[in-house]
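Given below, in the form of structure tokens, are the structures.
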Structure P
């Protein structure tokens, strides 16, 4: 690993308290993995023998519904961890992970990382904090699906995606409807209204946020339509 890669590890929330010697101990455990776009990192129900930290690129985590539809659960970028929840629960991965761009990751074997945690309890505490945050995020997503109006739900989703991926989102209206848990027809209606009000633009399978402030107002509610 080069110096920049090591700095990314050091900036990761769970490793920020480590000193130089401890970071080097960590580096000795990692394996680097390079991915092309759309390459699978792990499949849902695979054994959770490794967890991953993104060094460069973008990764999406997806899950298949009982109807056979793929739903995107989240996105991860530089410095973020993937798969750690399953590692700590000692259960199979609950979802699949796939690169969206050319990406570089480091992987750490579960058994090696658990031994590392015994030597560094401060990392354990930070990891618990991150896992708690993931749980709150999941609960918030369930609340959104259960109680909010569709327009508000879509606005929250688009804003969340933009924080991860930027103002140009590589998704179709079908993709957004699947992620938001609504019908394609409803998503088309809402997005068409946003387009008329110059909140978004759409070109060839991409959604471009044109007015983030209006989108935030919709997300905060009450919905405008």
Structure Q
């Protein structure tokens, strides 16, 4: 059996969306995954201005929310990606399962096998679409895993699997002086190092609950 840890990245646990997320994800502890809550303080400050984000330009809207989100992911990885894990699952505070916990864990197990076979560092269990527009095109398929495919781009990071083959790579990259919104950081850091192969499901297993986004400081519908 694979050794899996899920880190639930939380901030305001009294809000409806975080309560819904906890109610959805916490039962996974009964299905062979170690469930860990990481409760962060909401980021305030100006540190984000002192280091340029990886893809920052005149068209990006980077701000303290994006920096705070990245720091939360960074903490989750540094404190939890132990070398005996087969996979580390990272879930944002608004992540809600779209399937039963049992079916979710079956998909996770299959995704780990898929990553084993194709040496995939990062696998998304979220949507391939944003506002109805496909963001993750198909680049490779596998007849043994018809529910998954390999894509050169991922979007959203509310429910992701980091495979053990990427542990050293990601921990080393976190030691570099860079940051970005988490999903963009994962894309860019892989592109910069010559590996733009991500795994993703054709059908999502989790979605983002509606609510006030701490990253963009605005209301967002379910995604």
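Structure data summary
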item: Given 11.7 for mean projected area of the Cα convex hull in nm², calculated: source structure among P, Q; result: Q
item: Source structure (of P, Q) for distance in nm of label points 7 Å out along Cα→Cβ at positions 19 and 83, computed value 4.4; result: Q
item: Per percent of Cα pairs over 23 Å apart, for residues 43-162 alone, the highest-valued of structures P, Q; result: Q
item: Winner on relative contact order in percent (Cα under 8 Å, 6 or more apart) once structures P, Q are ranked, highest first; result: Q
item: Parent structure of the calculated result -14500, given that helix-only ellipticity at 222 nm (-39500 (n - 2.57) for each DSSP H run of 4 or more, over all residues; to 500) is the read-out and P, Q the choices; result: P
item: Ranking P, Q by FRET efficiency 1/(1 + (r/R0)^6) of positions 107 and 203 (r between Cβ atoms, R0 = 41 Å, to 0.05), the structure that comes out highest; result: Q
item: Entry that produces 1.6 once distance in nm of label points 7 Å out along Cα→Cβ at positions 91 and 123 is calculated, selected from P, Q; result: Q
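Computed from the coordinates by the stated procedures, all read-outs in this text should not be read as laboratory data. Worth saying up front: this structure is predicted, and the values here are computed from it rather than measured. Cβ atoms are built from the backbone, for glycine too; each structure is taken alone.
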